[in-house]
Structure 1
């Protein structure tokens, strides 16, 4: 599966402490769920055991939202008589 990360999403990743590796892991190994506006969401918990914004966290939960698109459509047409 090819994943495109929108520039706006990249800005949010930096603000929220998520790496591209985290995003791809959430998509490939996380829980998948349907979200608003015909989007799909992915959720995954990561062991963190570190401080973030002056607070200690054992787990980092990442939710990723996106839109699935079909890259190619292969069509075949048969005529039935």
Structure 2
């Protein structure tokens, strides 16, 4: 069962968040709910739970934990501009 919540927002903020939600094709209620859920589900070490939306953006590529990204990028640039 869902409950209705009334929010009082400054008009400028409301327009910006409405435009953001529209651009991201998100529901404003879901944005608020996800944010509020993130506040109450924090652990004692202040870790924030990753939302299902963010998890869904995973590309499936496993990146090695010891990857030297600076060296990889440098190598890429050296090869690109030979």
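Read-outs: derived from the displayed coordinates by stated rules, not from any lab. The shown structure was predicted, so the numbers you read here are calculated from the model rather than taken from an experiment. Cβ atoms are built from the backbone, for glycine too; each structure is taken alone.
Here are some notes:
- Here helix-only ellipticity at 222 nm (-39500 (n - 2.57) for each DSSP H run of 4 or more, over all residues; to 500) was derived from just one of the structures 1, 2, and that gives -16000; the source is 2.
- When FRET efficiency 1/(1 + (r/R0)^6) of positions 27 and 59 (r between Cβ atoms, R0 = 25 Å, to 0.05) is computed for each of 1, 2, the one that comes out at 0.85 is 1.
- For mean count of other Cβ atoms within 10 Å over residues 19-26 computed as 15.2, the structure of 1, 2 it came from: 1
- Identity of the structure behind 217 (criterion: volume of the Cα convex hull per residue in Å³, calculated), options 1, 2: 2
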